[in-house]
Structure 1
Amino acid sequence: MIDKSTLIKINNFINNMPPLPISVSKIMEITKNSNVDAKELNNVITLDPVLTGKVLKLINSAYYSLPNQITSIVRAIVMLGVNTVKNLLLSTAVLSNVNNKNNFKALDAPSFWRHSICVGVTAKYFAMKKNVDPKFLEEYFVSGLLHDIGKIPFNAVIPEEYIKCITYARQNKIPLHLAESQFFRINHCELGHRIAELWKLNKDIDSTILYHHNIENLPEEYKKFVSIISLANIVTNKAEIGFSGNKYPESKEDEIFKITGLNWDIIDQAEANAEESIKKAEVFLQIQS
């Protein structure tokens, strides 16, 4: 069990994490209004030329496979929708903040992000199969991409202790978040929730980060959404696509099927398409370099 001084170091690490760019914070704020138009959103996005360039690269990448080159944010918003562009901006900004080699001293960064990307694309696939409105599909990808962000403080501040915790979870065949609670009196879901609050992430993403291992205690309004990402996480872990430390995830598939209406056939389809989807989504990481 870590001591009080180490917990203070973890708290300080979170408190000192770079804030999201002002432009992204403003975008998150104005897109709460469902009537925001492309021109208004464009006016905020273009205040940050670096972010604008990254988003245009994403939009024109294999991730979307659009037939024609998009050269303006306004056109991107019209084609993809406000919510999709908002989520592209958010995920780009978050990855820029945390995808630093100093934050990955225990878990391997490429394996961690491969796991996270697979959870994102699998959750998005599940949502598509449940006929979720296309303009909200990217919300599932981003939530899956960021679900394990609370592991970064452990990874950066106490890597030796975190390796011991991961080893303990594997040797005892228990989920990693339970081992974290035993070792550190706090787990990555709780740390991730603090980061989500710091960055004022929306409730869907925040609820995913906090409850993806604990859907039993979810507020009802977020239960179906988070359960889809939770299932994507379980499937990704069991398929050993990437690695974020959780060798023995929970087996909650049947419980989640009842909540979401998903089934084993859809899981099989998602696994068959996973590799191609991951390759397309890895552009999120490539654009940060």
Structure 2
Amino acid sequence: MKMSISFRLINISLAIMMAGTLYGQTTFPKIRGWNLADSAKRYDQETLWEYIDGAAESFLNYDFRFLEVMEYHRTSDEYIKAEIYHQGSGLQAFGIYAFERPEVAEFLDLGCEGYMIYSSLNFYVKDCYVKILSHQEDEKTLEAIRIIADKLSQSIEKEPEKPALLDLLPDYEKIPRSEKYFPSNYLGYSFLNHVITAEYLNNDNRYSLFILLADDQEEALKSLYSYLKQTKTEKEPLTGEIYRVEDIFNGLVVLTVADRYLLGILGMEDADLATEFLSQFVEYATQTLPR
């Protein structure tokens, strides 16, 4: 009986240790003039909807793991809320951050990238998407928000680096902060998954480049085949072949498979120019894409 109890205690201890590893524990910084809540609130994949309701699905789509929420109070009516969304990877954290990122804001050199609008400050670092907000916009509150953000960023990752896959998109003509990551349903198609993309500007012509990151060439060709079939393009999917597709939902799409990647361009009306740009993109990609 004693041995059985001992084993049960060991199992319970291991479960607690594993839970601590899974859920982590962020040390929220203390700020002069503000009182921290006794502990951070936690939400997992099952309870996230209780906190953000309709927005939960977007976070879950980017491999959400758990959320920590800490409140700072100056008075009973004056507060700052710090939210740390732990995602499955740095790319997933970037993805949900970029999904919510506005085109116009005060962008900050914070974490991998951040911005502030009114009294809300958002940034991503490592595998975390951090949001700090308040309903007050006085100078002291805004200063406290910035201090909290800086301290949290430093505690999560002292030397933050953007996901390496974002470097696969060429810088030439790229519109700053236009990169996005789609874990699924790119262009509205269920078979176009794990896609990074960015917006570009050539004179007055705005266009997009995208890279579908497949596990191998066969998977890339399968995605191409599904797309050609969906758009009623009667051609066989082959590596290195460039396809011009008239997509009724997305206009002209020019794409090809190189190694284990499906690369494409959309938004250009001139098919010849789009083909030329895609060829240059492929040449760049074949030199930089990991094999």
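Calculating distance in nm of label points 7 Å out along Cα→Cβ at positions 168 and 256 for structures 1, 2 picks out 1 as the one with the greatest value. Taking percent of Cα pairs over 32 Å apart from the coordinates of each of 1, 2, which one would give 22? Answer by label: 1.
Of structures 1, 2, the largest value of FRET efficiency 1/(1 + (r/R0)^6) of positions 128 and 232 (r between Cβ atoms, R0 = 25 Å, to 0.05) belongs to 1. Computing helix-only ellipticity at 222 nm (-39500 (n - 2.57) for each DSSP H run of 4 or more, over all residues; to 500) across structures 1, 2 gives -20500 for structure 1.
Between structures 1, 2, the calculation of relative contact order in percent (Cα under 8 Å, 6 or more apart) yields its largest number for 1.
The numbers here are math on the coordinates, done by the rules we state, and not lab data. None of these values were measured; they are calculated from a predicted model. Cβ atoms are built from the backbone, for glycine too; each structure is taken alone.
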